[in-house]
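Structures incoming, each one as structure tokens.
Coordinate-derived values only; no laboratory data. Because the structure is a prediction, the values reported are computed rather than measured. Cβ atoms are built from the backbone, for glycine too; each structure is taken alone.
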Structure P
Amino acid sequence: PYALNFDVIAHEVGHAILFSLFGTPAGGLTQGDFGPFHEASSDLVSLLSFLNFDSGMDRLLRHCDGNLLVLNELNRIAELTGDRQIRLASNARRMSEVTAEIHDRSRPFTGAVFDTIVDVYHAALVHEGLADERLVGIDIKDLDQSDMQRISDLTSRAFRARPFMFKSMLIRARDEVALALAQAWPRLDADDLSFEKAAALVVDASDRVAPMLAEKFDENFSWREIL
């Protein structure tokens, strides 16, 4: 069944892209953060690739009423049957809370990038007058049920009125984050790769894309104890 799952295929293609960009460490694939970073970045390739399907984006936003933080096709990486998935991009893991297992250790980095996509999306909605400014005042990194309901309250009615504008703001967030990652990845050194160094390069690259993007990346990587 995994061979029929787009997320899984895109994830594996992501590994191939990363290998082509900065190769492998001399000490092997288990050296330092190389393996966990590869897993996180391949999950992000999968996530961002999904957002390039027009019909998929329409379905995503329609099903979640514009609230990307509820369980949905985007944050559930490699959905299985029912409400199961291989990993969640919208997780609250910090580096001090994960194990050395490469997939578990990958989660804070994935979560930080996902949070940045949502932060940029929310900021764009507010800037364009599509959502109440209270939306950007909610800390999305550690939500409880009442916070989740507040986000839905602030997005659902506006989304139903102007769904195509919400889609445009998500496209903007997708492209800004993807561009920052694409500019940072070729600068990585496989023999000296750590989450901290990778995050610093992403922040540096994102500053050239949009200063606000760099600020959000820095904030989210710091909260995850990566920077």
Structure Q
Amino acid sequence: RSQGLAEFEEALDRLARAPATAHFISRKLAVYWMSDSPPPALVERMVQTFAHSDGDIAATLRTLFTAPEFARAADRKFKDPMRYVVSSVRLAYDGRVILNAGPMINWLARMGEPLYGHQTPDGYPMTEADWASPGQMETRFEVARAIGSGSAGLFRTEGPQPMQRPAFPQLANALSYEAMAQTLGPATRQALAQAASPQEWNTLLLSSPEFMNR
């Protein structure tokens, strides 16, 4: 005899407590926060925490964040399309309310990560190999140019009295750039110094190797 909702909840509990679930979630968390190839020993410790805490994500993350391997990991993780688009817009227009998110949604679709578009529950991939193909990078350069030149249409509204879009962003003067400037390599600094216009400077920064990583 079916027990209705109770039977459904029991099935979820069984899935959540399965060893495969603990390993899948632990490795997903490590890949997202640490690196594309997290140390297996660290993932195993996260698995044990997940199992012993009955699936407590906070406890599992605590095991990750306090691990010596995490502290020694290189501070480099390639941005997936969502992070790249959002971080670009935030750097360019921090404090402004985007009036037209259509361009951002289109960029995500072109780069293979459409909003709510993944058909299976495993989510979009999170490794550099999945998002750094030549076609992907070409689209990112186009996004950088559109945002850097102020022509992305993020502030263009429909109607008889469309709101005026702001001028192109002045990224060199942004407070957030001051902290980022310390992370730029010599090649990027040289390219920025040779920019022929503020728009080109913006484009070069948003398409730089350093900005591709979080």
> A value of 179 was computed for volume of the Cα convex hull per residue in Å³; which of P, Q is the source structure?
Replying inline: Q
>> Looking just at distance in nm of label points 7 Å out along Cα→Cβ at positions 132 and 172, which of the labels P, Q belongs to the structure with the highest value?
In response: Q
>> Please compute relative contact order in percent (Cα under 8 Å, 6 or more apart) for structures P, Q and give me the label with the greatest value.
In response: P
>> If you rank structures P, Q by distance in nm of label points 7 Å out along Cα→Cβ at positions 100 and 156, which sits at the top with the largest value?
In response: P
> From which structure (P, Q) was helix-only ellipticity at 222 nm (-39500 (n - 2.57) for each DSSP H run of 4 or more, over all residues; to 500) calculated, if the value obtained is -20500?
Replying inline: P
>> Computing FRET efficiency 1/(1 + (r/R0)^6) of positions 60 and 188 (r between Cβ atoms, R0 = 35 Å, to 0.05) for each of P, Q, which one ends up highest?
In response: P
> Here FRET efficiency 1/(1 + (r/R0)^6) of positions 12 and 76 (r between Cβ atoms, R0 = 35 Å, to 0.05) has been calculated and equals 1.00, so which of P, Q was it run on?
Replying inline: P
